[in-house]
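S.K.: Each structure below is given as structure tokens.
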Structure 1
Amino acid sequence: MCISGSNYIRMNSEQSIFPPGKAALFKGPGKPFEIIASEIPPINDGEILVKTLYTTLCGSDIHTYCGRRQEPPNVVLGHEIVGDILWLPEGRTVTDFRGQPVSLGDRITWSIFAVPTHVEPPRKDMPQKSDQLFKYGHTSASGNDVFNGGLADYCILRPNTAFIKLSTDIPLNVAATISCAHATVAGALRVAGDIAGKKVLVFGAGLLGLSCTAMCKEAGASWIGLVDTDESRLDWGNKFGTDETYLATTTPSWPEVDVVFDMTGSPDAMKSGLNSLALGGSAIWIGAVYPAKPVDVDAQQVVRKLLTIKGLHNYNYDDFVNATAFIETNYKKYAFSELVEKEYALVEVEEAFKFAHEHKPIRVGIKLN
């Protein structure tokens with residue numbers, strides 16, 4: 001985001017033109033969501049007000065709902081979000097992260113995180129690991145700070161949030177997933193290095209895994225295998241560039257590969273992936289973001305076969321840009337819009353999470369008015 005110019009005006013005098021907004025507060029595992037109404041607070045310097053249009057429930061949201069991940073109390077969940085710009089500072093030129101000028105009404109998606117203006121990232125390529133990092137959909141809603149997650153009518157973008165202008169031709173349920181699933185997968189491919197001409201095996205046929213197979217296909221992989229414990233999820237494989245699919249509960253029958261991506265977080269899957277690597281192969285671990293038993297690694301195998309294990313949590317700005325470009329180019333080529341298997345209104349958030357937990361669709365969408 002870039003804002004230049006002068007004559008910044010706080011929104012106090014204009015606040016009445018926007019009605020109060022609803023937000024769904026997560027109260028903790030096993031407790032019902034609370035739907036509240038809140039006024040829009042004054043917008044501070046460097047912030048942007050967005051009307052949220054669509055939010056998809058990420059796997060980490062479901063883990064929080066089930067108690068596998070811990071979040072602060074009264075959090076507005078949701079970080080796969082798309083919306084339209086509702087308010088910009090007057091007298092300023094505002095551009096998105098790619099340098100495109102934006103105006104009121106423009107559709108945007110934004111990074112899951114914002115680095116505080118006074119904080120330096122630990123490394124240029126790791127802004128998502130900065131101190132005092134703010135993360136949308138992961139922060140308590142209190143006082144005026146309610147509109148900070150996807151399960152609300154509005155979202156107020158913090159300074160230093162990377163946001164990107166999108167075409168309104170991209171379906172909302174696809175655009176929303178750029179800012180987490182696809183950006184994370186773009187990061188996984190960055191970490192893996194050149195995929196062209198390589199054999200790739202992907203563990204996990206959720207949105208991360210299917211996005212990964214499609215990106216590997218576009219990157220020129222010579223062969224792509226997909227592994228999951230759910231046969232119905234594997235049925236999606238042929239729509240996303242997969243050459244072969246394998247049920248994880250059977251005896252492994254796939255060939256040795258050059259790169260393994262694990263999107264499951266399952267220690268057994270990660271061990272199986274390591275065992276599948278050819279000489280000089282690489283294992284990229286993405287899914288291990290919740291507590292689990294340690295992975296039983298055969299160190300001699302890693303040494304003798306010259307294997308590499310790399311991990312990635314979230315993504316950096318380049319990954320976000322590359323994921324957006326991938327969707328802009330390929331949203332019609334691959335069946336991403338079909339992966340949101342059911343939609344709910346914000347007031348139906350309880351039913352949405354229950355359906356997602358019990359039926360395990362690829363994604364559930366929350367469509368906001």
Structure 2
Amino acid sequence: MPSEETVEVIQRELLDWYREHRRDLPWRKDKDPYRIWVSEIMLQQTRVDTVIPYYERFLNQFPTLNDLANATDDQVIKAWEGLGYYSRARNLHSAVKEVAANYGGKVPDELKTISKLKGIGLYTAGAILSIAYDKKAPAVDGNVMRVFSRLFAIPDDIARQSTRKKMELIAEHLIPAHAPGDFNQALMELGAMICTPQSPHCLFCPVQTVCHAFHEGLQDELPRKKKAKPPVQVNVLFAWFLQGDKVLIEKRPDTGLLAGMWALPTVEQQAGESPLRTMEKFCDKKTIPATNYIVKSQLEHIFSHLHWKIVLVQAEVTDSTFPLPEGWEWSELDDLHTKAFANVYRKALKNLL
């Protein structure tokens with residue numbers, strides 16, 4: 001653990017720097033725990049600049065916790081459309097409904113209680129408790145882990161759970177009782193603005209005087225993280241089944257990739273098989289009376305663990321009265337914008353339309 005003298009320097013310099021240089025972000029306007037909660041969920045794995053317009057639209061539509069609790073799943077997913085990682089939205093909606101039903105609409109202010117809510121891990125709990133309720137709770141995210149790795153020259157792999165636990169203990173030691181929320185946000189801000197992943201701006205760092213990595217010349221070598229496996233390549237086909245001004249769309253299963261989102265009918269393409277043959281077999285399996293198969297275009301989409309190489313195939317459906325597979329429905333082309341499609345399907349629709 002850092003010495004008391006080092007702790008005092010970090011607290012003083014970091015708070016002074018944050019209060020002078022912090023960004024003017026919409027979730028910093030007040031200490032409403034609901035709004036802070038929404039922002040923290042949106043900011044997971046997503047850049048601040050991307051989140052801001054989504055956050056503002058989402059809060060305009062659901063200004064209070066009870067407004068979100070009373071919304072339908074489709075309304076919530078549509079409001080989240082384009083932000084990705086849709087399980088975040090579903091978990092948030094589920095947890096908000098639990099708060100409305102069991103806690104009188106008040107976001108719990110104790111770690112043990114708030115951590116039981118769906119989608120809230122130690123980081124999110126710490127962020128809400130410290131920022132909204134001034135509780136001395138650590139909020140260690142990727143930015144903070146990078147800062148600590150350099151500040152204290154910690155060589156441990158930041159992908160390991162043991163490293164995170166170590167850094168949460170350090171955070172507990174550093175957080176001042178008089179300003180836990182500002183201090184946690186200052187650490188995050190430092191990681192986002194100064195102690196960046198590449199080429200950190202050490203000359204402008206408020207805690208440079210006590211940074212071990214800077215004095216040892218290690219700032220470009222830390223943090224250390226085991227490289228993730230590259231995404232697995234999968235060839236898939238999106239079917240564009242048309243009849244007049246209508247198109248067939250499907251609701252994806254409630255679990256798995258892109259769960260519960262609207263999609264174009266999708267099938268994995270076998271190695272060595274042509275797209276038109278894949279489409280023919282797909283139509284046979286689903287008993288879809290389709291003709292005139294045409295390859296329209298191709299695109300690619302990379303998830304964290306999958307790399308989809310996609311062929312878009314159009315077909316004409318000769319009889320719209322055939323029994324639809326479960327979860328499928330006909331949609332007017334003009335109504336597609338009212339459905340919540342995942343980004344990969346939005347890209348495909350933009351291409352097709």
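S.K.: Taking -6000 as the value of helix-only ellipticity at 222 nm (-39500 (n - 2.57) for each DSSP H run of 4 or more, over all residues; to 500) derived from one of the structures shown (1, 2), identify that structure.
M.R.: 1
S.K.: Thinking only about FRET efficiency 1/(1 + (r/R0)^6) of positions 191 and 311 (r between Cβ atoms, R0 = 35 Å, to 0.05), which of 1, 2 has the largest value?
M.R.: 1
S.K.: If log10 I(q)/I(0) by the Debye sum over Cα atoms at q = 0.08, 0.09, 0.12, 0.13 Å⁻¹ is computed to be -0.40, -0.50, -0.88, -1.03, which of 1, 2 is the source?
M.R.: The read-out was computed on structure 1.
S.K.: If mean count of other Cβ atoms within 10 Å over residues 263-270 is calculated from each of 1, 2, which structure is the one that comes out at 17.6?
M.R.: Label of the originating structure: 2.
No value in this document is a laboratory result; all are computed from the given coordinates. On a predicted model such as this, the values are computed, not experimentally measured, just so you know. Cβ atoms are built from the backbone, for glycine too; each structure is taken alone.
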